[in-house]
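No value in this document is a laboratory result; all are computed from the given coordinates. All values derive from a computational prediction rather than experimental measurement. Cβ atoms are built from the backbone, for glycine too; each structure is taken alone.
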Structure I
């Protein structure tokens with residue numbers, strides 16, 4: 001089983017070109033499943049049937065694992081068994097008859113424009129780290145980059161003449177991401193004043209560096225956001241993906257086409273982008289008053305009185 005597992009992980013890394021984040025999650029989820037099989041004395045992979053899988057689901061529920069995590073674990077197992085069938089290691093795929101739990105539909109959380117401005121103004125621009133953090137925050141909000149894409153950026157991927165970034169996203173798919181003038185300006189200042197201080201005499205092509213002159217890790221980006229969210233007095237738990245949510249929400253609220261947002265986010269399916277089609281109450285009211293003939297008339301009367 002260990003040899004097959006190693007071959008599968010190699011398949012993810014080499015053939016499917018999966019991201020390090022995906023490989024890490026699949027490893028953890030499959031090892032959890034294998035541990036369950038060992039406890040149940042299931043010796044070989046072809047002994048696994050729908051009854052074993054349903055027992056595993058019940059086991060996860062008893063452990064208090066949330067639906068989203070259960071669905072992710074099943075996805076990893078489903079991918080693994082597709083590989084086993086393809087390689088003719090087993091004949092039938094037992095997980096075909098097992099459904100993933102129905103997930104609760106939750107709207108993604110995002111920041112208001114006022115909250116974004118407070119967050120962006122929080123770094124101390126008198127320090128190299130502050131210059132880096134302002135550039136980092138501006139870029140996250142301006143581009144909608146995933147945190148892995150942000151920390152993986154090299155100097156050569158940034159074009160400050162056209163304000164474009166060449167990004168390799170999930171599955172190493174290349175796309176062009178745009179940024180506005182504030183983000184571009186913050187990066188220019190960081191490259192001129194902050195980055196040279198951080199890198200010292202070391203050599204690195206990474207755009208964002210830590211205080212030791214090494215590539216800034218994803219975990220540090222989370223800490224940066226937590227630090228400045230607290231400094232800005234935000235009452236929400238701010239994380240890198242929230243700025244991605246905010247980027248998409250603000251674009252759509254501003255009238256951007258859904259397919260353009262899909263392309264900028266690097267979503268393979270439009271359905272992944274459609275979750276952002278929710279709008280703020282303020283925007284919904286604005287659109288309603290502008291579009292509905294009677295509501296518009298009433299709304300204008302109200303505005304005139306005010």
Structure II
């Protein structure tokens with residue numbers, strides 16, 4: 001009887017704790033565990049594109065779109081704005097009805113990160129909350145979309161909603177977009193605004209993927225024309241390889257599914273590009289995703 005009481009008490013205590021993904025211990029953020037710290041005066045690794053004002057503007061742009069959506073889903077969105085904190089990572093967690101996203105100045109200050117790349121990171125963390133299936137396999141928590149799905153959601157749904165009312169053609173006219181990205185976006189979308197939005201999502205993904213490359217000290221950078229050829233036998237919930245993550249961002253950007261159609265929290269085939277639905281472009285890469293049979 002005593003052992004049963006102790007087990008019940010222990011489980012109650014665990015369930016009362018906040019549920020984390022991209023965990024706050026630094027081992028499962030959008031980035032793998034790292035001890036990089038970029039202070040507000042660490043000029044050598046700082047992005048010239050993001051100051052504190054831009055840091056808050058980017059977060060505001062995502063929150064203004066998704067705060068009412070989260071409310072309608074029964075949650076309360078809370079974004080921690082840790083500009084002075086040099087941590088190069090980002091996290092999502094839940095405590096009761098509060099859906100938390102923790103953003104840090106250290107990540108925003110990294111030289112690889114553009115404002116759009118930073119927006120993608122906010123979207124990725126939000127994606128853990130509402131990005132849909134597949135979910136992380138966990139005994140104690142089933143709410144969190146896995147890493148690859150959160151990446152996919154970021155460009156497939158979130159960035160499109162956030163960037164939708166911008167003058168994307170004008171913005172992308174100033175960006176050196178690779179020919180492969182231009183041609184694929186043109187083939188997938190007939191409207192020039194949608195083509196520019198597609199290009200913008202892809203380039204945001206390149207910014208973030210280059211951060212993964214830097215943190216992993218990889219000499220070969222991710223490219224749009226060199227997709228990861230690995231094929232998993234089971235969906236991998238952990239961080240995909242650098243090239244695999246860029247492939248995922250690009251897939252989300254070029255998928256022709258509407259951002260106004262919501263993903264499903266249980267069915268991985270709803271409102272996405274899916275092989276069994278006859279899609280071949282914009283599908284989740286097999287380097288982390290194994291479709292259900």
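When FRET efficiency 1/(1 + (r/R0)^6) of positions 193 and 273 (r between Cβ atoms, R0 = 30 Å, to 0.05) is calculated for each of structures I, II, structure II gives the greatest result. When Kirkwood radius over Cα pairs in Å, for residues 41-152 alone is worked out for each of I, II, structure I gives the greatest result.
For which of I, II does distance in nm of label points 7 Å out along Cα→Cβ at positions 97 and 185, calculated from the coordinates, equal 4.0? Among I, II, the structure yielding 4.0 for distance in nm of label points 7 Å out along Cα→Cβ at positions 97 and 185 is II. Source structure of the calculated read-out (P(r) over Cα pairs in 10 Å bins from 0, in percent, for residues 201-264 alone, 20, 46, 29, 4) within I, II: II. A value of 1.9 for distance in nm of label points 7 Å out along Cα→Cβ at positions 145 and 241, calculated from one of I, II, originates in structure I. Given a computed value of 6, 30, 36, 21, 5, 2, 0, 0 for P(r) over Cα pairs in 10 Å bins from 0, in percent, which structure among I, II does it belong to? Structure of origin is II.
Can you spot which of I, II the value 0.80 was calculated from, given it is FRET efficiency 1/(1 + (r/R0)^6) of positions 73 and 225 (r between Cβ atoms, R0 = 35 Å, to 0.05)? Computing FRET efficiency 1/(1 + (r/R0)^6) of positions 73 and 225 (r between Cβ atoms, R0 = 35 Å, to 0.05) on every structure in I, II gives 0.80 only for I.
Assign the value -13000, calculated as helix-only ellipticity at 222 nm (-39500 (n - 2.57) for each DSSP H run of 4 or more, over all residues; to 500), to the correct structure from I, II. That value comes from structure II.
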